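Any read-out appearing in this document is the output of simple, stated calculations on the displayed coordinates, not a laboratory observation. Not measured: the values here are computed from a predicted model. Cβ atoms are built from the backbone, for glycine too; each structure is taken alone.
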Structure 1
């Protein structure tokens with residue numbers, strides 16, 4: 001994960017390459033607590049983070065939001081009492097890009 005934490009997101013466009021299956025296997029090893037889900041055939045990374053109350057969940061949401069703004073890559077965030085669900089995917093390619101794995105690793109770092 002250390003390498004992913006040192007990287008920054010790159011701008012993506014509709015013609016940006018999605019990660020390959022081989023890249024997914026390698027990158028996923030660095031973010032073991034994330035699952036790869038699919039909606040309408042579009043893959044995304046998902047993790048549920050647990051907290052003792054709503055205030056802690058909201059504070060985490062805000063920290064992830066600040067990280068997203070700084071990197072120019074934004075997740076879906078669902079904040080509930082005691083948990084936050086974070087989903088990363090690259091809208092421009094309707095799938096997974098290296099940026100998503102970078103941001104998942106950085107989200108894990110925010111949680112520590």
Structure 2
């Protein structure tokens with residue numbers, strides 16, 4: 001996943017984290033994610049329009065929000081219970097940034 005994110009730097013985009021089946025994160029995974037965030041901080045600030053996380057569990061959303069409070073995202077970030085709400089929020093962020101224009105077939 002981190003390699004895929006790094007490939008997106010260089011153009012504006014939004015990121016949707018799917019925590020629907022989140023079962024926890026190992027210490028090694030946390031370390032790798034932290035290293036990625038540190039290494040690519042400037043790229044995230046420049047190219048990531050917004051990030052959203054989908055987590056149906058209130059507990060997981062509260063955990064995500066606590067992490068965001070302790071270590072805020074360099075871009076707009078919001079946690080949602082419903083995937084379609086998260087997608088709508090990200091599409092609006094992309095439109096505001098001029099990074100996406102809906103087509104006639106698009107629901108957004």
*Parent structure of the calculated result -12000, given that helix-only ellipticity at 222 nm (-39500 (n - 2.57) for each DSSP H run of 4 or more, over all residues; to 500) is the read-out and 1, 2 the choices*: 1
_Among 1, 2, considering only relative contact order in percent (Cα under 8 Å, 6 or more apart), which has the greatest calculated value?_
1
_By the measure percent of Cα pairs over 16 Å apart, tell me the structure among 1, 2 with the highest figure._
2
*Kindly point out which one of 1, 2 the value 13.1 was derived from, the read-out being mean count of other Cβ atoms within 10 Å over residues 50-57.*
1
*Compute mean count of other Cβ atoms within 10 Å over residues 10-17 for each of 1, 2 and report the one that scores greatest.*
2
